[in-house]
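Have a look at these structures, which come just after this line.
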Structure I
Amino acid sequence: MEINFRKTVHQDDVDIIRGICTSTGFFREDETKVAVELIQEALLKDQDASGYHFIMMEHEGATCGFVCYGPTPCTEGTFDLYWIVVDNNYRGKGLGILLLKQTEQELMQIHARKLYIETSSTDKYLPTRKFYEKAGYAEEARLKDYYLEGDDKVIYVKDL
């Protein structure tokens, strides 16, 4: 499967990102709205000024996944991964790991030191946590009852 990566975002990516998030059946409407707001911010200000950097994954001209990351304010060389999503029609083909590795490569080129990822502790997010762990990320912290009672924020990190 031939995959291409694109760092430039376009206005039609707003609907594409909404569609990719919706296709998974995983994200609530308010969560998808946040992903859309981030791409709109990146389009409005440009990615460097907004702090939201996108990598779009394409297969045969169709966008099949995306990642959004940005520098952590008031740090040097530390970044946060805000979103990594693969369209449901492309899941299970190893594309998520390709997208994550591409992100890490982009960050290493600019001498980033660390990449942090936050996720939920609920059972629904167990495959997500296993994905990060398999990719070499370690649980750095857990904030109890962060999202709601019984739903901790789990913070992963990888040294780049």
Structure II
Amino acid sequence: MSQRIQDCDALIAQYRPVVSFRVRRALGGDIPDWEDVVNEILTQVLEKVRNGEFRGESSLGTFIYTVTSRRIVDFIRRKTKILKSGPEPSVPPDPQESLEASERADQLVRHIRMLKPKYRDVLFLFYFQELTREEVALKLGITPAKVSERLHYAQKLLRKKIRK
């Protein structure tokens, strides 16, 4: 039994640098998981040797190289899958853009308040209450065509005031 442990230790000592080099080269040294991948590969090799999956048809080095290559591919696939399914990191809002958007919104509110009530009411019901043209028409006692007309005219007035 102790001979077997010494053989395993010798195997690990001999092939760890080679496997480490191959994994770091494939994954990049800046990936902190590369050492875990190396340990998993060596553990997997030892298990396969103990279970008789290594039949000696090739050299042990070739066997370890094959296991290493497959494990690297598996690691990359798993990481890619995680990255694809994960949410995209949101870009923090630019303070200047947020301020400008807030100012535009305040300006729009001021201009809407200056509109005649018939235009202001149509805008409020359609855009803020999210009613359909037909529902707005029923509430105000006008036709849906008249709602469309007032919406269009109110938008035209707002664009004109904002440009000034």
Structure III
Amino acid sequence: MIIEGKIFRYGDDVNTDVIFPGKYTYEPLTPEQMAEHALEDLDPDFVKKVEKGDVIVAGKNFGCGSSREQAAVAIRAAGCSAIIAPSFARIFYRNCLNCGLFALTNDQIQSKIKTGDKVKIDIDRGLIEVESGVFEFPSPSEDVVGILSAGGLIPFTRKKLEEKRGI
């Protein structure tokens, strides 16, 4: 599987309140409506510039803060296909898996890129290609790739159940 797009670069400790502002947490929003508020407090132009396939490259502890799933859903619905960071908050990482957003670990790339750079990620080979070089990341397991490729845990489970039933 190949992901291609442009990079949005951010720093360390980007928390869920910055990713998806808490003031919208209790409003019944669709993923598309959540996307309209993705990163609005950190990068007000993000939703105007992001395109399908784009990638966030951030510093350590991305997604720290609360356990709200809207943060991962908003980024995915806005068009991002992956986030690359040295580390992720545990619950945010799981929320990425649940909604079909690749969360890849690499601690070298952030200092070698800037917002707007082009990126190509080869999920199967565990490689990230940017103008400044090629970087490795631990390839996700076949099951994780299956969940993410299906668009998240619910679509993956639904697909498996349909296959089992012969639908």
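A short reminder: the numbers here are calculations on the coordinates, not readings from a lab. Keep in mind the model is a prediction, meaning the values are calculated, not measured.
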Handout entry: For helix-only ellipticity at 222 nm (-39500 (n - 2.57) for each DSSP H run of 4 or more, over all residues; to 500) computed as -11000, the structure of I, II, III it came from
Key = I
Handout entry: If P(r) over Cα pairs in 10 Å bins from 0, in percent is computed and equals 11, 41, 35, 11, 2, the structure in I, II, III
Key = III
Handout entry: Source structure (of I, II, III) for P(r) over Cα pairs in 5 Å bins from 0, in percent, for residues 11-58 alone, computed value 5, 22, 31, 23, 14, 4, 0
Key = I
